[in-house]
Each structure stands twice: as structure tokens, then as C-alpha cells.
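The data blocks that follow each hold one structure.
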Structure P
Amino acid sequence: MKTGYGKDKLPKIPALPAEIFSQAFPDGFTLQDEANALTAYAFRNGLLEDLHAGKNSPLLKDKSLSRITDAEMKALMVDASEKLADILKLREAEPETYKNFIQAYGFMYCREWKR
């Protein structure tokens, strides 16, 4: 069983200065903002990005064809789950570090997402 948390696995992102934070999140950092940042961190900016990269294919328009293999789906889910477990362990162990990280990550990657 894994112990601890993957603080060392997190990308190094500086905390947002208060002025930038208040401009980016004038109504505060909401649960939707946190969910967006978690999704970007654990899923969107992970193995999915590798699958998404590359050239588009006309075959992708055929809904009868699979776009992802079972092995790729399993790898995506395992990777996302491990990242979420690590970040949630950080939230428990070091709430302020978690808060600074997730807010800065949301600022960097999710400002244009639905809030």
C-alpha cells in the first residue's frame, strides 16, 4: 500500500499573488473552479493529452469505430485516479499548499472553462 502523498510529483507552480487572484476569480475560487482544476490536473493534462495529440483522422467521424483501446482507457483511469489520490492526500496533509497549488493550476489552465 502506498503511503504519504505525491507532493514531489506536483508540477512546481508558484502561488498566485493576491491581486492576480482577485482579478482572475472576482467572486472567489468556487467549487466549480476547484473541480475544473482537479479535472485539468488529473485527467486533461495527463495521458489524455498524449492520446489527443497528433493528426485528425476521417475515421474519427465514424461513431461505429472505437476511438480508444481498452488498454488506453485503463491507463487513463489508473493515471487519473493516482493523481487524484495524491492531490487529495496533499489536501489532508497540507491544506494551504493544496489551496495554493489548485488555485494557481486553475488560473493557469482553466480560466476559459465554465465557471
Structure Q
Amino acid sequence: MEQSSGNFGYFGRTIANFSACARLFIRDTAANAAMIFGIAVIPLIMAGGAAVDFSRAFLVQQRLSAALDATALAVGSSSQTDPTELSALAQSYFDANFPASEIGTPGNLQLTIDGATVTL
């Protein structure tokens, strides 16, 4: 008859084998560089992904700012006084400078005229 680990039979032998393997694994120093690299590569990949996301967000912000500046200059130098025509002019300049196919999905501009001040 086969000897068992305690009164647990096969389960006890499995636990004993697992704990023996765990002790050997902890004491083993071979290939530590590969194990450390395997653990360290996860945050490195996450940091690379975050860098790509932040650079993309910065690029969109920069292009949006340039498109709004060009739109504001076009509306400010226009001789139009009708708010509907100014809104159409502003939207056309903005769409030309911030194309949806290349950068992202732009929304509609809101043009507010308060006396001599035009706000985009």
C-alpha cells in the first residue's frame, strides 16, 4: 500500500509536491534576468501606451488651437456683420483647418456676437 501525506490521500500528496516545487522555485537563481524582465516589461508597455496617448492628445489640442486661431482671424478680418453669415464663414474656415478625416471629429462652432466682441 502506498503511503499518503496525512489523511488526505491524493490531495495531500499533490499539496506536498506543490510545496516542494515552490521551495525549489524560490531557491533557484538561474534565469532570474528573464523573470525580472518578464515582470518589468508590463509597466514599460503601459508607459509606452500612455506616452502615445498623451502625444496624440497634445497633437489634437495643438491642431485645434491652430484651427481656432485661423478661424478667429478670418472672422475678425471679415467685413460681414450678419451673424448667420459670420457663423457660416467661421464653420467653413474651421472645417478647412481641422479636417475630420485626419485628426478627429470636430463639433459645430458656436459664434457669439456681443457688441464689438465676437467669441468662438
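Read-outs throughout are calculated quantities, based only on the coordinates presented, and are distinct from any laboratory measurement. All of these numbers come straight from a predicted model, not from anything done at the bench. Cβ atoms are built from the backbone, for glycine too; each structure is taken alone.
With distance in nm of label points 7 Å out along Cα→Cβ at positions 55 and 95 computed per structure, which member of P, Q shows the largest figure? Comparing P, Q, the top value of distance in nm of label points 7 Å out along Cα→Cβ at positions 55 and 95 belongs to P. In terms of distance in nm of label points 7 Å out along Cα→Cβ at positions 63 and 79, the structure with the greatest value among P, Q is Q. Sorting P, Q by distance in nm of label points 7 Å out along Cα→Cβ at positions 47 and 87 from high to low puts Q first, with the largest value. The greatest value of distance in nm of label points 7 Å out along Cα→Cβ at positions 71 and 103 among structures P, Q is that of P. Highest-scoring entry among P, Q, by Rg/Rh (Cα atoms, Kirkwood Rh), is Q. Consider the structures P, Q: one of them gives 53 for relative contact order in percent (Cα under 8 Å, 6 or more apart) as calculated from the coordinates. Say which. Considering all the candidates, the number was obtained from P.
A value of -16500 was computed for helix-only ellipticity at 222 nm (-39500 (n - 2.57) for each DSSP H run of 4 or more, over all residues; to 500); which of P, Q is the source structure? For helix-only ellipticity at 222 nm (-39500 (n - 2.57) for each DSSP H run of 4 or more, over all residues; to 500), the value -16500 is produced by structure P.
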